[in-house]
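Some structures to go through are shown next.
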Structure I
Amino acid sequence: MEGNNIPLHVGIIMDGNGRWAQKRGKERSYGHKAGSANVDRIVEHAFTIGVKSVTLYAFSSENWARPAEEVQQLMKLLAHYLKKLTAKAVKKQIRLNVLGAKERLSADLNAVIEKYTAKTAMFTERNLNVLVDYGGRGEIVRAARRAAEKGEITEESLAENLYTAGQPELDLIIRTGGEIRLSNFLLYQAAYAELYFTDVLWPDFDEAEFDKAIENYSKRKRRYGKVEC
């Protein structure tokens, strides 16, 4: 990636697991397992090329409306995978954050989350954020309430109470799977983020596809509303 402008914070909407499985005549859970396995190589590659924060949209607040069996499988997969992610995060000195309301998660799953994220809490250089029971609108409401409790609501006080407070500004959002929308993902943080959409389904989104997104990002001029001189 020499010569490319590397974003400090990349958000990824990992879409297409279910369709990937259906194309192969498998249950949707098969696609979710393949998608979770793909997280390893993409996250490792992102940090290797210089990204400082990666935020993954794992389970939205709207995903509770999916069939109960699929939700249950996703929760089991999350609990299993957190242990694997934590082991790699400790080795690479990456802070693992599971962010979201988490109010509807089971007590057992919340205990697992607390146990494994605590193992990486001392690291500050790089962040891997996994969004669970997350919604962008809900995050803004939560931040506004917390800011109001402390005093005046301003852009600064709101930003200080977001889940990603203290991390680099969101530079790039990648969405796989062919859909062209944010789906309630990091709405406040996305204000000036660059957007990259691809038809590639998440389990097939490899390092080469990630590099395409970075190369596309590098060619863009980010003016933040200013007139180009």
Structure II
Amino acid sequence: MNKVLQMLQLQQQLNDATNGQDWEKGMTKNGKIIDWKRCTYLECAELIESYPWKHWKNIDAAPDYANIQIETVDIWHFIMSQGLEDYKMKNLGSIESLASQIMALSNFESFNKEITPTTKNSYEQIEVVEVLMKTLFCEDSTEKLMEAFIDVAIQSGLNLDRLYTLYVGKNILNQFRQDHGYKEGSYIKVWNGQEDNVTMQSILAEDSDISPKALYAALETAYPKG
């Protein structure tokens, strides 16, 4: 099964479990409005915060690419969700059709290769993120949105394989969060002085081929008790 399709299917499953059936209509099973564009916009803002863009603070700092990549993966959750919603509500086709359209994008070939580190400075990289933010509200096609995302992923140092690994990791972490009180507000996000994202990345760094089931078990072992 190709990785694009598998990620879309995992996102569909996560949304079905978290938000209930027919979430594509814009409402969760708990009566909360869903706005994937707002979710994406705010995650883009968090990504930008990982760059030393402020002229009054930490002006010599380097971009935090480890966090940039995690924020990019978070954005991907919401971009896929928007695509899944568009394809269902606008009768554009199946999940398989969406996967095929993504793989046919003009920048997908570059995305499917080893990534060469970007030569763009921080401000130029931020502008690429802002193109994605603008695309969200320009009523462009789903494909244009996906294309803008891939540009962000590539400059963040993520190719398809790396995005897939981190996405599956974050997908399992999101499931773990939901199972441990995230929605209710009782979830513990800082584990032994570091955020759960960092723990998840450390587990993947030790075994990049770890299965989703084994990753969930490893998170369960690492989760603070009491």
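Each reported figure results from applying straightforward, stated rules to the coordinates on display, with no laboratory input. Everything numeric here is computed off the predicted structure, so don't read it as measured data. Cβ atoms are built from the backbone, for glycine too; each structure is taken alone.
In terms of distance in nm of label points 7 Å out along Cα→Cβ at positions 112 and 176, which of structures I, II is highest?
Numbers: I: 2.1; II: 3.2.
That would be structure II.
For relative contact order in percent (Cα under 8 Å, 6 or more apart), which structure out of I, II has the highest calculated value?
With respect to relative contact order in percent (Cα under 8 Å, 6 or more apart), the highest-scoring structure among I, II is I.
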- Note on the structure: Value 18.4 of mean count of other Cβ atoms within 10 Å over residues 8-15 was derived from the coordinates of, among I, II, structure II
- Message: Starting from the value -13500: which structure in I, II was helix-only ellipticity at 222 nm (-39500 (n - 2.57) for each DSSP H run of 4 or more, over all residues; to 500) calculated from?
- Response: I
- Task: Supply the structure label, taken from I, II, corresponding to distance in nm of label points 7 Å out along Cα→Cβ at positions 152 and 168 with the calculated value 3.2.
- Result: I
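Out of I, II, choose the structure whose coordinates give FRET efficiency 1/(1 + (r/R0)^6) of positions 40 and 64 (r between Cβ atoms, R0 = 25 Å, to 0.05) equal to 0.40 when calculated.
I
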- Task: For the read-out Cα extents along the principal axes in Å, for residues 32-95 alone, a value of 38, 20, 19 was computed from one structure; give its label from I, II.
- Result: I
